[in-house]
Structure 1
Amino acid sequence: MATSLEDLIKKAFPNLRIETAPQLSTDAGELIQMFVRSYQGQPVCYVANSQKYRAFPLLQQHSSWSQKVAASTYGTVITQPMLFAQMLGI
């Protein structure tokens with residue numbers, strides 16, 4: 001009976017969650033990333049926004065209305081980078 005590598009990893013690390021994403025397939029090879037979601041009760045990363053969504057006042061013109069909107073993000077803030085690992089070329 002053949003056992004796959006995924007089965008062996010799941011038996012050794014029962015709390016490990018494996019997810020796949022097409023963004024991790026690159027020209028240089030497959031990319032694998034491993035990280036801990038929380039350590040000692042604290043999250044190791046979070047998403048940061050400067051402001052969620054801001055709508056400016058309506059501007060009335062001769063035959064139309066217009067409104068400017070703005071939104072921004074800082075991306076992911078990693079607070080404990082030693083809990084992240086990645087490998088290219090799998």
Structure 2
Amino acid sequence: MSNLSTCIVKSQATICNAGNLALKLLPYAGLSVAGGIATKILPLLQDGRFMLNFTQKGRMRSLLEDIPVHIVLNQHVGLIGAALHAARL
């Protein structure tokens with residue numbers, strides 16, 4: 001299996017888990033995909049496969065289709081969030 005194929009399989013599993021988590025939390029304001037992996041697999045996220053896998057939850061599909069999904073391209077978002085949190089302490 002090539003590196004790209006491995007990446008696709010792993011990302012599809014992650015996307016399915018994101019859909020499960022979204023069903024538990026119901027983030028109607030939106031779901032953000034962040035971190036280094038988001039920038040590396042951006043083409044896979046943009047071609048529609050992400051939303052297809054994300055929403056494949058049977059009768060719950062319509063719930064997930066209403067949740068906006070945002071891709072965070074800033075790889076330092078975790079550090080920025082930690083700094084903001086520390087500033088509020």
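Each value in this text was obtained by applying a stated rule to the coordinates, not by laboratory testing. The structure displayed is predicted, hence computed values, not measured ones. Cβ atoms are built from the backbone, for glycine too; each structure is taken alone.
Brief remarks on what is shown
- Answer label among 1, 2 for the case where semi-axes √(5λ) of the Cα gyration tensor in Å, calculated from the coordinates, equals 24, 20, 10: 2
- Across the set 1, 2, distance in nm of label points 7 Å out along Cα→Cβ at positions 17 and 41 reaches its highest value in structure 1.
- Among 1, 2, structure where FRET efficiency 1/(1 + (r/R0)^6) of positions 9 and 73 (r between Cβ atoms, R0 = 30 Å, to 0.05) as derived comes to 0.80: 2
- Entry that produces -2500 once helix-only ellipticity at 222 nm (-39500 (n - 2.57) for each DSSP H run of 4 or more, over all residues; to 500) is calculated, selected from 1, 2: 1
- Comparison of 1, 2 - label where relative contact order in percent (Cα under 8 Å, 6 or more apart) is highest: 2
- Distance in nm of label points 7 Å out along Cα→Cβ at positions 33 and 57 - structure with the largest value, from 1, 2: 1
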